[in-house]
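A.B. asks: These notes open a run of structures that come right after.
Derivation of every value follows stated rules applied to the coordinates shown; laboratory data play no part. This structure is a prediction, so every number in the text was calculated from the model and none was measured. Cβ atoms are built from the backbone, for glycine too; each structure is taken alone.
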Structure I
Amino acid sequence: MLSPLTREAAVWKDIALLDSGNFEKCERYGDVVMIRPEPQALWDIGDSAIWPSAHLSYKRQGREGEWTFNKPVPESWNVSWEDLTFRIRPTSFKHTGLFPEQSSNWAWIRSHVKPGMTVLNLFGYTGGATLAAASVGADVTHCDASKPVVTWGKENAELSGLGDRKIRWIVDDVQKFVAREIRRGNTYDVIIMDPPAFGRGPEGELWQFETHLPFLLADCAKLLKPGSGMLLMNAYSLGFPALAIQNLIQTSIPFVRDMKAVELTLKEESPRGFELPTGIVIRATW
């Protein structure tokens, strides 16, 4: 039932973790090098020669922060993973519109999701998992509370040549949408979710990971087809151990048969090659 925690390092050509340390990371997105906060990087930096080459760096000030530009940077630019293309835009919350460690999940989705399967992507952000599923012929429903990031996801679909695939783009509070899908009698073969630690829906609906996740998972059990199916859940928002999330999934979705817990990482290109931990994902099947 439960497997030991394993590690997977994301594989990219267009994105690289150049170095990390002192609670920061130095990354390359395409040709643009940036420095961002990284609370997991407890160690010293490995290659001090890389950092001064950064085009921009981010310093947090309260909930938001500010970018400092050392060299000209376009307002947005594209990067690719395999045959998928994503638009990158530095935001005021330090994000870029992409979490590169998630490419490990996209590879898993492509190897497990089959054409014609119905997939629900909750907290779908800018659509990486949605595009991975759609690219192998799945019918995907993408739900996120933020209209700008759903629009961003549609943009990524067009850039990836997937604009004509069966994707429903939903701007809604995830909890409300799932409840409506239950009332409609809809079911799915696969549910993917990346719940944040804290969030607000389009009408101010509250989301708090440890409070609302058990209820959401119980509702997801009513949407999942019990004969066979899959659940992929990122679960690193508050640092809960993988076993705690596995136990919650098992009690919420009793027909789960197998679960694999994976620590997603990014590997430095510096000579020491440290792996930066970026979060836990649970992959459940039945």
Structure II
Amino acid sequence: MIVAATFAETRRLGSGIVGLVPTMGFLHEGHLSLIARSSASNDTTIVSLFVNPTQFDDPADLERYPRNFERDRDLAFSAGADVLFAPDESEMYPREPLASVVVRQLTDHMEGSLRPGHFEGVATVVAKLFAGIQPDVAYFGRKDAQQVSVVTTMARDLSFPVQIEPGATIREYDGLALSSRNVFLSDADREQALEISSGLFAASDLIDDGETDAARIEAACLDRIGDLDLEYVQLADQATAQPLDRLDRPAFLAVAGSVGATRLIDNVAIDRMNGQWVVDRGERLAERSMLYGENDAAGS
């Protein structure tokens, strides 16, 4: 159980098959499920903890992002991490970068169109982690479905010898997708936020009944969403993140919107199994998330 601050030290600490779980901290059960999965499958599990400024398009959102290093360190090690890579900004960006990673087409819609530069920041920092740590396997949550598509394509196209392993979305006991930002929701906001998962589950039921028309699937989701400040409901190709007119390949149905001052995203993944479309609604916790056990979400 070692905390490392540099790429060089982190590489030296990795032995055998190395699994990497990239995070921006304020860990919850979703992160811990990925860490436990890596620990069970690899010789060394490295968790990175870095709030990456280049993927935030709003400086206020970066400043507001919850942080608590001691909490994250203890949780990561209890879940099975061997090394916590916790660099400062000077290690990740020792000088003003002149090079960055842009993944075209996959970033034209949904998060990419609404958050200019976001995926360039994501792809660049993940590429730096892959190059600097040199893991064999990297784990990402399916809750950020478009991000999984972008990272998978980036790793393939740039020939990183890294296997990308998506993990199931972990949900709170009432269906709300786990996010570190959930700590900002008031009780009233939280009740309204449940419209997102309710809409996704209604659309999932329609898919279970054999519906493949994207407009009808999206409409079933929209019907459950009331006053939420909705940004999009989109059925998209899992591999390319391109909008679909019909469910005819592995896909995800994604939703984004704001509740009060908090922006939330969620999705369900849809895969073909035994000749039928099967919806992955994620996994629910049996009780209240550990996120709410902290009084100081913005602690250092």
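A.B. asks: Computing helix-only ellipticity at 222 nm (-39500 (n - 2.57) for each DSSP H run of 4 or more, over all residues; to 500) gives -10500 for which of I, II?
C.D. replies: II
A.B. asks: Also: Work out which structure the value 59 belongs to, where percent of Cα pairs over 18 Å apart, for residues 141-228 alone was derived from one of I, II.
C.D. replies: II
A.B. asks: Tell me which of I, II gives 5.4 when you compute distance in nm of label points 7 Å out along Cα→Cβ at positions 5 and 205.
C.D. replies: Structure of origin is II.
A.B. asks: Same structure, new question: I, II: which one has distance in nm of label points 7 Å out along Cα→Cβ at positions 29 and 221, as calculated, at 3.9?
C.D. replies: Attributed to the structure labelled I.
A.B. asks: Which one of I, II has P(r) over Cα pairs in 10 Å bins from 0, in percent, for residues 13-124 alone, as calculated from the coordinates, equal to 13, 36, 36, 15, 0?
C.D. replies: So the calculation was done on II.
A.B. asks: Further, regarding this structure: Ranked by mean count of other Cβ atoms within 10 Å over residues 165-172, which of I, II sits at the highest value?
C.D. replies: Biggest value here belongs to II.
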